[in-house]
Structure I
Amino acid sequence: MRRRRLAVVLAGLLGLVMLPAISGAAPIPGTTTTTTGFFRFCAEAQIPIANIDTSKLVENGGVFSISGNPLKDLNDFIFSKSAVSTSANKILTTQWVEYTDAGQTQPKLLRCKLRTGESLNQGAWPPAAPNNGGRFAVEPVFGFGAAGNGLSTNPATDQQCRVINQNTINSVWASLSPGEINSALYNPTNAATPNAAANTLATVPDTVVFDGPSWTPPVAAITLNGAVAELGSRALIAPSNSSGNARFEGAHYCTLAAPEFLKRVILGQVAPS
């Protein structure tokens, strides 16, 4: 179920490649896990990252939902935090997109601020713990308390960000026409194609950092390792009650290759970077 939903979203992203400045548009009101394309990339990524039981989500008749908030300004994104709303039973994610062009028509890298699975059944922050100010303030809780029991099917261990990059590879490759496969320069399958040896497109384990200043600097979406194009991710993970600064805890942040950029790399339209 989780892989199918992500495949649908990623396929939808490919059709949105020509929409200008889409990351600056307002979030879609009242979104849950219903797939709505670009706006939902990070919200959908939350599901496999935290091993979420999809039967507990609103679209399957459950009680929880996941919202996505795409932010246009990088500083706004840096100040934003992933969080939850206990009154709405909603996981709150934020998203920022790096483009390769000034017109913002060619996404390259997506940054997602998500929640850890272990945090979803945790309660309130310690009393008097600091919070962000103004519109960046979030509810001072790690998760939903006892109401969140079972929301993560494996709360002890989140999935790596690489699972989202692998889903992107699978979806983009499946979307290619026979002619595009024949001309592809990189190939994720075990069988060679006319222009690409087998297994020349792959993910690599996440590079994990532990604070914001280490996560926010520029990072490549795709790099070359010999003949292999590799999708990596810089991840930030701060479990609840881990750092002494509650407003940063319960965070699982990922940097992810944009499907549109991956397709252009595969077809030789741009170099890995």
Structure II
Amino acid sequence: MTDVPERVVVVGGDGEFGRFLRADVLPALGVEGVRSLERDVPREAQEPVLAAARHVVVATPLAGYAERACELVYLCRDVATPSTLWLIPSVQAGVWRALTATLSIVGNPYLSAVFVHPMYGPNGFRATEPEARTFQNVLTARHEGAAHPISEELERVAQAFRERLRIETSHAFDPEEHDRITAYSQGLSYCAARVMFERADVDAAVRERMPDLHHAFHANHDLIVDFLRINAYMPQVAAAFADAWRRTAQTGVDDLLVAFATADAALNRGAESPIPTKWYEQLRAAASP
């Protein structure tokens, strides 16, 4: 990505994560002159921007992500030089299925795609934090156009993240594995967030005891609600948490942590999550005796 800085387009670049990419991540990788492209730009104006892009990073909200990404494939159907789509949602499997099918239908040999979940964000991105080990890129899949192999490109990008941001890239999980594992960690922490959203007394107690987590959950309210709804593995996680929460007095932070720990033990059997998140780790630490 760093070899063609003037041709990077962030779709949804004016959103919170898009701004984070443009202000913090891409400049640290040596990328300059990034273009932002929003959905309200007329279709006829989007096409030339995308046609000139070497890299298109899709940073739109989780709700509607797959539909927007598929739309972009059709907008890029006539590109005549290599172009890479970077798909970065926190729920990967549905996007992967929809995009690979759409890319096959369109059949442009110059279009390739990378499916990756950045496990960090604007509400937690300091290398000195105890949870910094959770910051990683989880690359779950790729789709290579016949005229656009991307193995060397992916290695260059991974190396840039490693050297400049101390962020590793994992290739250990496919999209389905990713969604199941993150449901058991990220999704479980979001079950605690949902209690905060629904109970003003619990919300106030969390704000007092864990202000950083409280701020992050509220800053990501829509993402959390969408993740709980879209990740296919969340029903079992939500059921485990709800059962554990019902068996407490349901009165404050301590009960929330007990419910979290009980559900965590049931889902993860005491093992470390292969894909932990910052807020999952913080809740796990706070729930430890």
(request) Compare relative contact order in percent (Cα under 8 Å, 6 or more apart) across structures I, II and report the one with the greatest value. (result) I
(message) So if we calculate distance in nm of label points 7 Å out along Cα→Cβ at positions 170 and 186 for every structure here (I, II), which label has the highest result?
(response) I
(message) Of the structures labelled I, II, one was used to calculate FRET efficiency 1/(1 + (r/R0)^6) of positions 50 and 122 (r between Cβ atoms, R0 = 30 Å, to 0.05), giving 1.00. Name it.
(response) I
(message) Tell me which structure, out of I, II, gives -14500 once helix-only ellipticity at 222 nm (-39500 (n - 2.57) for each DSSP H run of 4 or more, over all residues; to 500) is calculated.
(response) II
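Only the coordinates and a few stated rules stand behind these numbers; no lab work does. As the structure is a prediction and not an experimental result, all values here were calculated from the model. Cβ atoms are built from the backbone, for glycine too; each structure is taken alone.
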